[in-house]
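Dropping the structures in below, format is structure tokens.
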Structure P
């Protein structure tokens, strides 16, 4: 029996929350209604997961979108059509722009190892991170794929590389 897509999405967001907590040392949680909840203070509730650490929540530089699908077709990035990835990225861009934070998209498809995600970030931001990191870290974050999709220059890299970049370093660069 197939897993309910809402339950699957909730489970994925919970997994990402735990990965971000481990990576940053701060507490993260899922946003109610899968990022669809909107209160008057929108700054604290954009994206699918948020930093809820009292001291750091307003300083966390990313809005985080999480997508877990049965299949994600990377070939469509090279075609002149709106792919699922382009749609996911557009949503991330809009949410990041709404609160002045860096959009970050984590996506996966069925069959991948539990803690493996494709991390999508703008080429501008990954270049900024790479330029300001020691060479040992630069080697870790070679993009797996760098493309221009529907006018957006994005970089896709494995979470195994992204989460090896010390969070403090990224925070210092992007803040």
Structure Q
């Protein structure tokens, strides 16, 4: 149904999406989450990554996707919410899939388990290689919440080192996971 979007992706992005779908299926199986939903979300999570910066903002206006100054500064942040909006417009009504795809870039406080699986699959698919990846891969197979916290802490550290402002939605997700695990 959305293969025309995949056809517009670079080969590198398409292969990443396939690896993300495979990893999402693995994580879903571990945690008893619907594997078909995980594969679908993983395969199509980046389906809007072919747009230009100007096109992201135009598509967001057209589809009613809200955005702020952070997305104006970095329109690529809209690719998840746009993919979710395109899915909804084309008959996908599964709220978990739509939520997971929308949240896979910035995360969000109160994420459902499918959202966590997709976020972590995207971060830990087989071709990802960064300091701490093996620890994150291992933790993702044991505890979704702890793995989310670690992934978000990595993101916060890297963005601080790069002098990039931390998106408020991601900062709220990090605070939420810290609070959740402190109270556990």
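Just so you know, all these numbers are worked out from the coordinates, no wet-lab data involved. This structure is a prediction, so every number in the text was calculated from the model and none was measured. Cβ atoms are built from the backbone, for glycine too; each structure is taken alone.
Looking across P, Q, the calculation of FRET efficiency 1/(1 + (r/R0)^6) of positions 85 and 157 (r between Cβ atoms, R0 = 30 Å, to 0.05) that yields 0.45 traces back to Q.
Here the criterion is FRET efficiency 1/(1 + (r/R0)^6) of positions 29 and 61 (r between Cβ atoms, R0 = 35 Å, to 0.05), and among P, Q the highest value is seen for P.
For the set P, Q, ranking by Cα Rg over 2.2 N^0.38 Å, for residues 45-108 alone places P highest.
For the read-out helix-only ellipticity at 222 nm (-39500 (n - 2.57) for each DSSP H run of 4 or more, over all residues; to 500), a value of -21000 was computed from one structure; give its label from P, Q. The read-out was computed on structure Q. Identify the structure, out of P, Q, from whose coordinates distance in nm of label points 7 Å out along Cα→Cβ at positions 149 and 165 was calculated to give 2.8. Only one of P, Q returns 2.8 for distance in nm of label points 7 Å out along Cα→Cβ at positions 149 and 165, namely Q. Comparing relative contact order in percent (Cα under 8 Å, 6 or more apart) across structures P, Q, the highest figure comes from Q.
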